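All of the numbers you see were taken from the coordinates with simple rules; none came from a lab. All values derive from a computational prediction rather than experimental measurement. Cβ atoms are built from the backbone, for glycine too; each structure is taken alone.
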Structure P
Amino acid sequence: MNVPHEYEKRYKFDFYSYRRRFKYPLSTSHGDWYVREGIILRLSDENGQVGWGEIAPIPWFGSESLEQALDFCRQLNGEITLSNIDNIPSILPACQFGLESAWESVIAHPYLSYLCPSTPLTYSFLLPTGKAALEAWQIAWNQGHRTLKWKIGVANIEYELKLFEQLTQVLPPSVKLRLDSNGGLSRQETHQWLQVADSSGIIEFLEQPLPPEKFKAMLEMSHQYSTPIALDESVATLDKLESCYQQGWRGIVVIKPSIAGSPKRLRQLCQQWEIDAVFSSALETLIGTKAALKLAGELSKCDRAVGFGVNQYFDQDFNIDCEQGERAREIRVTLNN
């Protein structure tokens, strides 16, 4: 009896789209986000081993669209091989992450068992934008969070600077605060924020102050202030991360594994270049979160908090495209465990 080589072994492939509403809109410089949509993946082999993955695209951040991901899933016709997974094009980074993660969970990949962190990861808590942050930080503090993240570039800078002053007056001195503009600042505004951040002494880093096409300006500014700049949208995918590294970036990068691309390639780049990475959520479900956190545990080089303190934005309700039957129940159990 011929046993197929692992690379060509066929796995049954099922996929189910989902919709998950935010409790309240997530506001960024890109606009308000009301509903998280994605795809739950299920792989199974002839021995009954099952693995789960998730495709959680954010097209305005640099990944493929949900429709592009669904088209790719439909083209697989219900089965897939490791060869297929390894050849997913880089223009589909969320598909790369989802299918590779699902395959690793089917075969109990050794990375998933012995390279987990020896101590629990700490989480950065995402504050609401605007004035609501002045009260919300206390909830985070009472939950044990000591690193907070606040979105800026949503309102005019004079208003946000006043709120920032009020916020720093009430925050305990041990708190680390991250500022994230999602590329929504001008150069002048970036200088203003960096000057204020240097004076405050509470800012861990300023995340993606300018849009990705302003890379050279951010590189220059990163040498002008004591507050670090971290790239996010500029390094949204592994191709973009590699490009920024080749252009001289050696500072902090914020990596969202769920939209970055292949976990295997991400491991190679982080280990080869000793990248100073902060791993962050793409607002995926528990399935994608578990796979992303395993990578964070393997690849984090320092004790910075990971950016996964986002559960407060969701309730547990999902609209899944197979509402009836045993498979729907199986998905819901997986999502809740």
Structure Q
Amino acid sequence: MTETFDPQSGLREVFGMTNKLTAGLNTMLSIDEMDIGPTPKELVYEEDLVKLYRYTPVVAKPHKVPVLITYALVNKQYMMDLDAKKSMIRRMLDGGLDVYIIDWGYPKYVDKFLTLEDYVDGYLDNCVDFVREAAKVDKINMLGVCQGGTMAACYTAMHQDKVNTFISFVMPFDFSTDDGLLFKWSRHMAVDLIVEANHNRLSGDSMNDSFNMLKPLELTLDKYINFIDKLDDRDAVVDFLRMEYWIYDSPDQAGPMLSRFIKDFYQDNKFKEGTLEIGGKVCDPKAITCPVMVMLGLKDHLVPPASTRPFMDAISSKDKTIREFPVGHIGVFVSSRVLGDVGPSIATWIQDH
């Protein structure tokens, strides 16, 4: 059957797209600045490039045992407070929690020799001790996100005397899974050669390019095509620009830390096997006995559920909960489908423990 072309319909589509593009251009030209990370906070501790912030409590008597958030090194922690409407931090504060967060900073050339020990046994331990002293408690609640969750889990395994509860978000644990392309790639990566070729420091742009190649059409083409349909919606444009800003605000990575993480975790799976050592101390998940809550995204392509779920069987904790949400890696933080559940459930769970 021969299809006929309707010139009027074609012209309407062309004019409609032109109007949408014009509206989008006017919208973007009207945006002077974007409010990112709006929840009030105070810098309370600083060491080298690392900063520790305390969010201003919003209830008269926040929970006595604070929460310390350990984010990944490869992205910035303000994803959890991207804007006022989608702030997980705000929802945790509304639930009565006292919240601290670590900003790992942007490693400079002088920081290119930082190691796993520096981050876990140095900076993280010092931040934990500061929060314990400030709150006058022996133990704090630890919340780790993605790579930061793995680091926080390692810390918890070595310092159960300082951790009251452990919560993880989209945390990689079992690196032997074949569910994620990143896990397959990293298993065969000559990471030492990559680090050496980049003068002991890998740029954030290189890391972003690698992550985009995991889903090249969806992450580099589809999202911009879909964005065109929203150009006449100012709120949608601002939300898109906020997310793009966060995605490409990626710190460089210190060579020794990156190399160690790839080899000991992705390639040798040492933490799961109980053979990992940090600063000469064995780091075994069986040493974790405190209450644990694990949260993951069922559609996560960076940290698939098959990598996170085995953590529940590897630890010795008797009190452990797992929550699974029908979203991807970032959706756990910003998706309207789960946003009203995730933050409040953290607050409720911590209050109960």
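Could you tell me which structure in P, Q was used to calculate distance in nm of label points 7 Å out along Cα→Cβ at positions 42 and 130 as 4.1?
On the way: P: 4.1; Q: 1.3.
Attributed to the structure labelled P.
For which of the structures P, Q does the calculation of distance in nm of label points 7 Å out along Cα→Cβ at positions 274 and 298 return 3.3? Label of the originating structure: Q.
Determine which structure produced the value 1.9 for distance in nm of label points 7 Å out along Cα→Cβ at positions 34 and 314, calculated from the coordinates; the candidates are P, Q. It was calculated from structure P.
Could you figure out which one of P, Q the value 18.0 for Kirkwood radius over Cα pairs in Å, for residues 50-225 alone was computed from? Show your work: numbers first, answer last.
Numbers: P: 19.3; Q: 18.0.
Traced to structure Q.
When Cα extents along the principal axes in Å is computed across structures P, Q, the figure 71, 43, 37 traces back to P.
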